[in-house]
Structure P
Amino acid sequence: MQTAMRAMVLEQPGRPLALRCLPVPEPGPDQVLLRVAACAVCRTDLHVVDGELPAPKPCLVPGHEIVGTVLATGGGAAERFRPGMRVGVPWLGWTCRTCRFCVSGRENLCERARFTGYQIDGGYAEYALADARFCFPVPDGYGDLAAAPLLCAGLIGYRALRMAGDPARLGVYGFGAAAHIVAQVARHEGRQVFAFTRPGDAAAQEFAREFGAVWAGGSEERPPEPLDAALVFAPVGALVPAALRAVDRGGVVVCAGIHMSDIPAFAYEILWQERVVRSVANLTRRDGEEFLALAPRVPVRTAVEALPLEQANTALSRLRAGEVTGALVLLP
C-alpha cells in the first residue's frame, strides 16, 4: 500500500485549499482506513473553508460525504467492517456517548461531538480514517459516485423532513443537493412538493420539476396554495419570514443548514396561529440507518457531476456562486 497520499488541505480559513502530499494514516482503536472512492462537496464544506464555522482542525482535509473501501481496521472496528467492504462516512464523526444528550437518544446534540471534515480530517484525499461506529454500509445498487451525496445531502434532508411532521404540501427553499433528494422521498410518501429557487432561475425550477415538484417558482413568490411545512436549505435568513408567510396555520418552517445569514425582524402575525420555526442540527446514526434503508426503496436517484480531486477549489467556487444543480463529487 502507498505510504503517501494526495490531499486538498485547508491551511487557513478564507484561503483556497492547497494540494499537499501527506502520510497515509494508520487506523487506531475502532477506526477504519478507507481508500476514498468519492467525496461529495457540501455547502457545509464551503462554510468551513470560508471561515463561517469557527476553529476547524489545523491543516484540515475537508469533506464529509465519503464513500470508500476498507483497507485496514483498528482494534474493535472489525466487528462492523472487514477489508474490501464499501463504507459511507457522514458528518457526525464521534460522540462522547455519556452526556445527557447522548444518553437520551440525541447524539446529534452531543456536547463534545466531533465532525468529519471539520474537527476530523475528511475525504478530500486519497485515503481517510473514520470511526467505524459512525459509518454505514453503502446500499447495494448505488455506485460510488451516486452514493456520495446520500451521506449528508440525503441524511440532513431526511431528518429535516421528519422534523416537519406529516405535511401534505411541502415547500422547499433552495433546490440543490439536499432538496432534489428529499423531494423524491416526499413524493414517495404521497406529499406534494413546491420548490422555491433564486428569482428567475428557470434552469433550477425545471430541475425541481424533473425531481417531482408540482410547482416551482422564485423565492419571492407565494405558492398557489398554502403549505403545511417548509424546509429552508438555502443559507439565507430572509427566507424564514418568506416561508412563514407561505405556510398555513399550524405550519412548520425547518431551517436545515448549519449556518445562515441573520433572520430579519418580522411581524408577530406571520408566526401567530401556532406556526413554528425550528432548526435541524447534524444527524443521528438512527437517521442514517433509516434513510439508507429507505433510499433504495424509493428509489432515490442522485444528480451528480464528477470532478477530479485537484479541482476542489473550482467545485467550491461554483457552489459559492450558485452555479450547481444536484451535487458535485470529487474523485481522487
Structure Q
Amino acid sequence: MLDQKELKDLIKGDSLNHFLLVKKSELRTTKTKKEYLSLELGDQSAALAANMWENFEDIASSVKVGDVVKVTGSIDEFQGTPQIRISSIIPANPSDNLSPRDFLPKSKRNLKEMEEEFRKRQELISNKYLKELLQKIFNEERYSKYIQAPAGKSWHHGYIHGLLEHTLEIVKICDLMCDFHCELNRDLLICGAMLHDLGKITELSYDPVFEYTDKGKLIGHIVIGAIIIEEETSKIKNFPEEIKNSLLHLVLSHQGKLEHASPVVPKTVEAIALYQADELSAKVNAYKNALLSEMKSDSNWTRFITLAQTDLYKLEISEELEAKINKSLFE
C-alpha cells in the first residue's frame, strides 16, 4: 500500500509529494500564447487537472498516458475546482514496484461476494434456453473480463469491478419488481439485466487507464452485446425465436431513448422495468460519487455537474443516525 494521503482528502494549499497515474497529457497554449503542460493525474480516490508552467519540455516528451509518476507541488483551485500546481514530475522507478492498476479506482464491495451473488442468481434461472445461453456467454474468457470491467469511464460505476456491481444492483431491483408484478417474466428480465451491458467488456479498456476502444467508439456496447447474444443463441438447438427477440429487445432498449443511443425504445413491460432499474442504479451511483468528489469548499453544494444539469446538495445527518439508516442490502 502507498503511504500517501489520498487526493480527495487534500485541500487548497496542501503540499503534494505523491506517486500518481497520468490519465491525460497534452501541450496547451494560454490566451497570451504561452505554452504549458496540461495533465490529469489520479489515484484510486480522485483525478485532478494538473498544470506545469515552466521547465516542462523534457517531461512533455517523456511522460505519456498510463505512466506512474512522482509529483511534487501543491493543491490549487481554478473556478472553485481543485487542481494540482506541479513543481516537479519524474517517472517512477521500476524499484518502486508500482503498477497503473494500483491507481485505478475499485469497487468497495468484495469481489468474491459479488461473484457468489452473480453465480447464485444465474443458477436460479429456470428457463433451460436462457440458462444455457448464460453459460455459453459467460465462458471463462468473457467472465474474467466481465468481473474486472468498469461500467463507465467516469459517470457511474467508473471503477474496476463496477460492471459487476452495477449489474447486481439492477438484478435486485428487477427481482423486486417481479415480486410486485407477477405478470413480469422473471427469467427473461433477470437474464436481460445480466446481459444488458455485456458489450462494455469490449467497449471499455482499463489497461492502463479507463478509455473507450476503437470498436467501442465505432459500434457501441449496446450493439456489441446484441451481436454476442445473436451469435450464441444460434449455437443452441431450437432456441425459441420469441425469447431471443424479447431478450435482444431488452438489451437494445435498455437506455430508454433513441437520443440516449438505444436503437429502439422499450416496448415490453420487462423492457420498461430494465430501463428504469438501469437508470436508478446509474444515477444514484453517479450522484453519490459527485457528492464525494465535486463538493465546493465550505459548502454543502457541489459544483455544477454538467451531466446532471444541476448542482447537488449534501444532506448532513449525525453519524449515529447515518449508521442506522444506511445499512447496505449487501451487508
Structure R
Amino acid sequence: MSLPAGHGHASRRLLAVYAVAAALLASAPFVAGWFAEGRYWLDVLNNVGLYALLALSLNVILGDAGLFHMGHAAFYAVGAYTAAILNTQYQVPVLWTLPLCAAVAALFALAVARPVVHLRGDYLLIVTIGMGEIVRIALVNDVFGLTGGANGITGIDRPSLFGQRIAKPQAFFWLIWGFVALTVFLFHRLARSRFGRALNYLREDEVAAEGSGVPTARYRLMAFALGAAWAGMAGALFAGKARTISPESFNVGESVKIFAMVILGGAGSIPGVIAGAALLVGIEEGFRGFANARMLVVGVAMVVMMAFRPQGLFPVHLPRFRPADLPPPPEAARTEEPP
C-alpha cells in the first residue's frame, strides 16, 4: 500500500518551514548586534532553545506514547546536578558530561517508572508530580552531601568546544540551537522507525496495541528512558550556561510549564512543540515588567488555546487513506460453465 499523494506534499511543506525557520534563527546573532537590547533578546532565544529541548524530550513520553507525565523537571535536575558535581568536584568539562548525564537520567527514569509503568491517565500524572517533588526535596536536603542543599551548586565552569570557551550569548546560541537541530533530525527519524510507530500505537489504543503483539510495558519504559536521557543532557547545558543551580530551578512549576508547551504546541508534533516553547517563553519575557501578572497572561493564553484550538498550534497530521489510494482488488476468478 502506498502513502497518499498528500503525504509527500506535507513533507515538502514541513521541510520548507524548517528551512525558513533555520534561516531566520541563523540570522538572529547578526541582527542582535544592531540593537541595544540585542544581547538580552539573544539570551531569550537561548532560553527558548533550552525549553525546546525539554519539550521535545517530554514529547516522546507525552506526545508520542500518550503517557501523562508531569515530573519532567526531575530528569532535568538529575542531568544538571550530575554535570555540576562532575565539573566542580572532579573537573570534568561540562560537554564531556553529556553522555553520562543522559545515562544517569535514563537509569533514574527506569528505576522510578518501573513500579508505576502500568498506571494510566490521571493516576500516572499524580504519581509523576509526586516523583518530581521528591527529587526537589531530596536536593534541598543535600543528598550524600553532594547537592549543596537549598543553596545549590555554584562555580560551574563554562563549556568549551575545540579549545574555545563558550561564554557569550552568541556562542551559546550556536551550541544550544545546534543541539536542537540535531534533536529535531533524530526525533523525526525516530518517528518513522519501528519504535516510533509502536509508541504511536500506545497513544492511539493501548489495548489494541497489546493485542497486536506490542510489548506495551517495555515500550513505556523505553519512552521514559529516552525522554529522561534527553532532559538530562538539556540539564547539563543549563548548568554550563547558568553556572549556578539550585533546587528551586526544578520545582513543579517547571514541570507544568514544559507540559503546557507540549499541549499548547500540539502533542506529538515536533514543530508544534518548538512553537509552544517559543510562545510560553515569549509571553513570560514580554510581560516580565508586570511581575506576577505575567503568569495571569500565561493562564489566559492557555484557556484561550484550549477553548478555540485544543489540538494545539501545529497539531500532528497522520496520513489518511482514501479509497483511490488503495490498490485495486484482484479480479475474481472466472468459473467455466459446464459444457
Using helix-only ellipticity at 222 nm (-39500 (n - 2.57) for each DSSP H run of 4 or more, over all residues; to 500) as the calculated read-out, with -22000 as its value, let me know the right label among P, Q, R.
R
When you work out distance in nm of label points 7 Å out along Cα→Cβ at positions 75 and 139 for each of the structures P, Q, R, which one comes out largest?
Q
Starting from the value 42, 27, 16: which structure in P, Q, R was Cα extents along the principal axes in Å, for residues 67-154 alone calculated from?
R
Where is relative contact order in percent (Cα under 8 Å, 6 or more apart) largest, in which of P, Q, R?
R
Name the one structure among P, Q, R that Kirkwood radius over Cα pairs in Å, for residues 19-122 alone of 15.5 was derived from.
Q
Work out the source of 19, 29, 25, 24, 2 here, i.e. which of P, Q, R gives that when P(r) over Cα pairs in 10 Å bins from 0, in percent, for residues 259-298 alone is computed.
P
Given 36 as the derived value for percent of Cα pairs over 31 Å apart, which of the supplied structures P, Q, R does it correspond to?
R
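Read the figures in this text as sums done on the coordinates, not as results from a lab. Only a predicted model underlies this, so the values are computations on that prediction, with no experimental measurement involved. Cβ atoms are built from the backbone, for glycine too; each structure is taken alone.
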